[in-house]
1. If mean count of other Cβ atoms within 10 Å over residues 164-171 is computed to be 25.8, which of P, Q is the source?
2. Tell me which structure, out of P, Q, gives 1.9 once distance in nm of label points 7 Å out along Cα→Cβ at positions 148 and 292 is calculated.
3. Which structure, out of P, Q, was semi-axes √(5λ) of the Cα gyration tensor in Å calculated from, if the result is 37, 23, 20?
4. Consider the structures P, Q: one of them gives -11500 for helix-only ellipticity at 222 nm (-39500 (n - 2.57) for each DSSP H run of 4 or more, over all residues; to 500) as calculated from the coordinates. Say which.
5. On FRET efficiency 1/(1 + (r/R0)^6) of positions 36 and 188 (r between Cβ atoms, R0 = 25 Å, to 0.05), which of the structures labelled P, Q is highest?
Structure P
Amino acid sequence: MDKLILGIESSCDETAAAVVKNGNEVLSNVINSQIDLHKIYGGVVPEIASRKHIENISPVVDEALEKAGVTFDDIDAIAVTYGPGLVGALLVGVSYAKALSYALNKPLVPVHHIRGHITANYIAHPDIKPPYVCLVASGGHSHIVKVNDYSDFEVIARTRDDAAGEAFDKIARVLGLGYPGGPLIDKLAKEGNPHAVEFPRVKMSEDSLDFSFSGVKTAVINYLHKAEQKGEEVNKADIAASFQQAVCEALCTHTLSAALDANVKTVALAGGVASNSSLRALMTEECAKHGISVIYPPPILCTDNGAMIAAAGYFGYLKGDFAEHDLNAIPSLQL
């Protein structure tokens, strides 16, 4: 029998809701983004984000139901992101979902935000089956995860400092490009030489696949400061391309190593940075040399959205992974 899951996502600056059938058929996917509000600050302001979530969540859920052509009575369960993320933002979604669950007497499925990103691949590629290795790269996370089963995740590596998307945002700010930085650097990099400046690629140790992006970020900032002090002109496109190349090479090298160690034939990408054209091309090229295929969701499912939460909620529903109405937001929730 078909199962309809309402997914609610509010971990950062997108208020999102979606209705998904059987874990991979998206009936609606409504996203209210706050990017324009936070642009002037160069990043997300948690207090502003929380207040806007409160304003937006009810209309967004209503629109998701309307676009899906269903009512609350048709929904089998409510799935909600309960961590990690900004605590105030998470609380809005969690509180709303708990109220719905209680009022409608429907199961409440708690969803880990990173698991949601990984599960977005089942929407774009319904035939994919575990095991596989997934790189989750976004503004808040850089993880390599071995997906053993639909609800069995093993973290192989993570960042020791900045997330990849965070580094993109910071370098975009230094280059005067604006916010969010990832798409702006990706666009500018197409006009530059990715080998103009050899910025560092950090490897923690021989037995670790963990990432570190604070070094490359600092190297770019120091390069720009030195050029400014000497009165030298810099080619921003070359800097963007060289920085992007350094980050993407690190992401690809570590992920490919993890895939080879795990003896899997599929690598998946997830998270906002998975939309980066250089990362997609480089990962596909390098993995193909070893007979490994690469998959990734469309850009709309790479950024935060309710469809990925509903899809992850479907697998939680099948497993009977339900929460009580004392569910709380956990901003530093581990995978």
Structure Q
Amino acid sequence: MENDIKKSGLSTKKKIAISALVFVLLAASGPRLDSDLGRDWMVDEERPLIIAHRGGADIFPENTMVAFEGAAMIGVDVLEMDFHLTSDNYLITMHDSTVDRTTNGTGPVREMTLQEILQLDASAKFSNLTGENPWNGTTLPPVTIEEVLDRFIDSPLRMSFEIKNDGEDGRISAEIMFQEINNRNMGDKIEIGSFHLESLQAFREISDRKIATSGAESELQKCIIAPMLQIDRWWLDPGPASVMQIPIEWGGINLATKGIVDRAHQHGQAVQYWTINDKETMGHLIEIGADGIMTDNPILLRESVSEAGFELPEPWE
């Protein structure tokens, strides 16, 4: 133990020197800047956006038109959905890389044509909170990005799209996604997310950073850790990471704090939390000023928002 302490002591000065050098380099490496488009997704001390995760996966078969239309009729602000590429390069609403979990089919999405995907029933394995499937006996296919955009182009709803593919497939997805959004002039209603940094970078490049994107994990780490170390008092450039889509906890660190939200706002970043399905956490996030809450149960979130004294979004058909 004593030798360990001595060894630690010998390295402490080096650690301090390295930390100081890193601090100086960071402070000198750039100014304290706003994100690109985050303020467009901040709620300015109003209620958080009610974001229907996969269209409200506790209530409806996820990533189907029934889910998106159903959430809209309940009354939400944002429809969240995932997109995978088919073998013939169409973007289809599907969370997993295979169709096995949510449909009556099997196999990777990337190995199936659009027509093969559209023959599947995306309600086949659905079960709501009471264990029932009101769509049993019907056929609800996944949805193309074109169908989604055309259905809601005249609605007040915003949308949150996630690019599920990575690598070259991620770039193809980004190109198709931007083209379809741009063709309809809907860029101000949509935010783009992905767990794959290269896919996000491809979308930003293709869109000339004119459509809001969330940050990949490495980008969010910088935007969380720098404020915690107070480095952001001198330097932080969140750049295109305009929306911080984060869980309430990361690596043992509590992210559901007013400090996290306030410091993000100082850098022009909106903060959205996922995926929140209990009322206590919803209430806490409303209290700390979250800009958005993703939930599988938008009915429950509406109750929490109403109980906090805020007006609710109007249902839309």
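Every read-out reported here was derived from the displayed coordinates using simple, explicitly stated rules and does not represent laboratory data. Nothing here was measured: the structure is a model prediction, and the numbers come from that model. Cβ atoms are built from the backbone, for glycine too; each structure is taken alone.
1. P
2. Numbers: P: 1.9; Q: 1.2.
Working through the options, I get structure P.
3. Details: P: 35, 23, 16; Q: 37, 23, 20.
That value comes from structure Q.
4. Details: P: -14500; Q: -11500.
Answer by label: Q.
5. Values: P: 0.75; Q: 1.00.
Top value of FRET efficiency 1/(1 + (r/R0)^6) of positions 36 and 188 (r between Cβ atoms, R0 = 25 Å, to 0.05) goes to structure Q.
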